[in-house]
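In the part that follows, the structures are each spelled out as structure tokens.
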Structure I
Amino acid sequence: MSNNDVDPLSRIRRLCHQLCSSSCVNQKRHGLHVVFLKQRPHWSVLKKDEQFKQIDLGDKVPFDIALPLPARDPDKPNSEEGVKLFWETFKCERCGRCCFTPGAGLYLEKEDFEKIAEHLGSKKKLKSLCRYDKDLKGWVLRQPCPFYDTEKKECLIYEIRPLTCTKYPLHPPLREMPYNLAVDAFCPGARDLAKETLGWWIICENNWAKILAKLTSD
């Protein structure tokens, strides 16, 4: 039994992630949650205002939000369904908050560093825009990001932007929800998506209930 299986619900969530990822993504893509929500009361509707207030705290307080979408399964090479639906649904508001937040910093992979340095024509010039992080053992762009145009509200190196930028606002899964995608609540687009997908949790819960019923019947 793994550390994630200490409680029964963790085991059920793990099994759901292994067995139902593809089907649950398809169900959410095609709006099956709407049918379920008409069949029985659900917290995503009954406590909608409360949930929205909690999500909106991300505008001031840093935290991550778990989404009702499966994260990648490290044991399955083709387990991108949840990530694909995320990017189909997520709408960047081009606010630039992730680019000009003081102190946040943007880590540059080696390939990122080489591409941007070539674009600037000098590694020395790029280093002047960064700080070296001893723990990460790499260069981190200072913020406000020098490549964000505040007037045009656009990235000046969008085609070669760092890998961390291409993934944002996705963050690593939360410890208590290790099988679900998580987003940075600081991002307004991520908060909007979290609100839009609250009803999707009913599909997750239905799948968990089916697995629980199967386990108890066996």
Structure II
Amino acid sequence: MDAAANASARVDSVVVASVTGESAVKVAQKIRDKKVVCVTCPQGMSWQVNNMGKDVFAEIPELRQRRDEWVRRGLEEVPMYLTQENQDKLQELNVEVVRGTIPFFGPTFSMRSHLNKTTSLNVVAKTLELISTGTLVCMETVLMATDAGVVPQQNRVLACAGTEMGLDTAWITRNRPSAQLFHPTQGFRFLECLAKPELPQIPHINAEYLR
């Protein structure tokens, strides 16, 4: 968080990936002199608690603790959405919320899960996850905020994201719309890595704990 706050003076805006809104609230409370955007999950996504006994929810202690809490509460499915409390806080902090199709997740996830097919976009996504899952999510959130017109294109954008929950990765990026992602000279670019896990945990390509 401190690394992101210190770097905020060198960017035009800040984009935060946040499922429940908690991480976006923390960033917005820390960074007051820049526009902060919360990018959250599209409608219909949820964690499948009974499928969380492996993969990143078994390997990362903080995620394992969250899964165990849900198991103790007898939950089988946990929707991925902003809580009303965090929505109210984000509104008070003048944080705009973007909710839309995730560029490297939506239709390609359905193809993997329901048709047992992978695409070139899956290869790009898994390659970025070799750096960290948050690195992929940073790019996706910046693309979503830019496509929605919330962040002007061709800006320096600070992106913060993590592995399923919380924040563990931060990048300064140059943003472009997703339709120009691979433009040879004016496309999206990772400019500077501020933080990432030393050894990132990479979710299974089919991510059975998601729906």
Structure III
Amino acid sequence: MLSRARLREQVRQHLRAADFQGLAALAGEDQRVAETLMQHLYDAGDLLYWRALEGLGQVARAHPRRVRRLIGRLLWLLNEDSGSFGWGAAAALGEIARHRLSLVEDIIPMFCGFLEEPFSRGPMLWGIGRLAGVHPETLWEVAPFIVPCLRDADPQVRGLAAWCAGRLKIAAARQQLAALLGDAGAVCYYDEGVLRDATVGELARQALAALGPEES
């Protein structure tokens, strides 16, 4: 068995190369890979943070048992009584569901509560956006909780809420999205393997385009 330090370095090498297939193969050999990925979920300014999230999803797809036992820990991290602010836990739940829905499907209604908490709102929106790209039908209960996020004081939250509203085609968000078209607030988010920079207004415009013309 690899030493903990050697395993961490191998995981980091796969993340740097965005080699998720290799990461999943490593997880098949060593059950500690998923936990090692969670150790990267503390600095959202680091590309490896985002790739660790995607890696966790890929491991869940290939080896669901390796990740199933971590779901409770992720939920604990999102509990205020845990003494932690959760960091990437909310985002991880969405990404895991994207790749292996059965692991998280029963707790998707809990996403509503995570959207109401300031510390988990942004990461949860990102996770919802990722899940919406594959299984939008699972988020009907969550969608109404996204609309108030469009008025959040944090531009990152407003932008991610707009991104989600477009992916979920939330018609009730149309008026608020239109009000954000001139919003120059900066947003940074990860999708399709890269970190993307946008403004709230740009994401609102994309969301409105996804909604299509308003019915008369």
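Nothing in this text is a laboratory measurement; each read-out follows from the coordinates by a stated rule. Owing to the predicted nature of the structure, the values given are computational and were not obtained by experimental measurement.
Match the computed value 26 of relative contact order in percent (Cα under 8 Å, 6 or more apart) to one of the structures I, II, III, and report its label. Structure II accounts for this read-out. A value of 0.95 was computed for Rg/Rh (Cα atoms, Kirkwood Rh); which of I, II, III is the source structure? So the calculation was done on II.
Comparing Kirkwood radius over Cα pairs in Å, for residues 28-147 alone across structures I, II, III, the highest figure comes from I.
Here helix-only ellipticity at 222 nm (-39500 (n - 2.57) for each DSSP H run of 4 or more, over all residues; to 500) has been calculated and equals -10000, so which of I, II, III was it run on? Derived from II, not from the others.
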